[in-house]
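Next up: the structures, one after another.
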Structure 1
Amino acid sequence: MATTMCGKCGKRSFEIVEISPAQGRYKHNVIQCSACGTPIGITNFQNLGTLIDQQDTKISFLIAQTEKIESLLSEVLTHLRRQ
């Protein structure tokens, strides 16, 4: 089985390091050789799947609240029309 090797020093040990690029809006994780620091890849700092799930939960809550408000407004309108 093949294993990843650093293209610069040939070592096979890697680490993840958090970076904040100058002029950048978001942090990133760099996968780099733990011996010489040569970067071999970059990933998002935050897990995007988790962020999407959190947004989905918030949107579902807002939809439920909106439906409650619509129902209450409908009741108010019904009472106002009776008068």
Structure 2
Amino acid sequence: MAKALVDFGKYAEAIESLNMATEKQKKVTYLWNLMGYAFERLGKNDQALDSYNKSLDIDPVDEYATNAKLRIAEQNSSRKEI
């Protein structure tokens, strides 16, 4: 359900759904990464980083979370240059 909400751009609703899902399935990196993506789309990069870090706590070599964190870092550094 959360994936469909993300696909339709309903990021806040997806996050609510993902919060419930991660309470039951704390060790599923896909859920944390999807939540991070939803937070990113809402411009909430700090919360996105928290989600990606939780994914990396579970799987330290998670490529999606690693790349997402790099993307956010690049965005943050380019904003500082402006």
Identity of the structure behind 0.99 (criterion: Rg/Rh (Cα atoms, Kirkwood Rh), calculated), options 1, 2: 2
Structure with the greatest value (metric Kirkwood radius over Cα pairs in Å, for residues 3-42 alone, set 1, 2): 1
Out of 1, 2, choose the structure whose coordinates give semi-axes √(5λ) of the Cα gyration tensor in Å, for residues 19-58 alone equal to 27, 13, 5 when calculated. 1
Matching task: 3.1 is the computed value of distance in nm of label points 7 Å out along Cα→Cβ at positions 11 and 51. Pick the structure from 1, 2. 1
Work out the source of 22 here, i.e. which of 1, 2 gives that when relative contact order in percent (Cα under 8 Å, 6 or more apart) is computed. 2
Across 1, 2, FRET efficiency 1/(1 + (r/R0)^6) of positions 27 and 67 (r between Cβ atoms, R0 = 35 Å, to 0.05) reaches its greatest value in structure 2
Computing helix-only ellipticity at 222 nm (-39500 (n - 2.57) for each DSSP H run of 4 or more, over all residues; to 500) for each of 1, 2, the value -25500 comes from structure 2
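FYI, it's all coordinate maths here, none of it is from the lab. All values derive from a computational prediction rather than experimental measurement. Cβ atoms are built from the backbone, for glycine too; each structure is taken alone.
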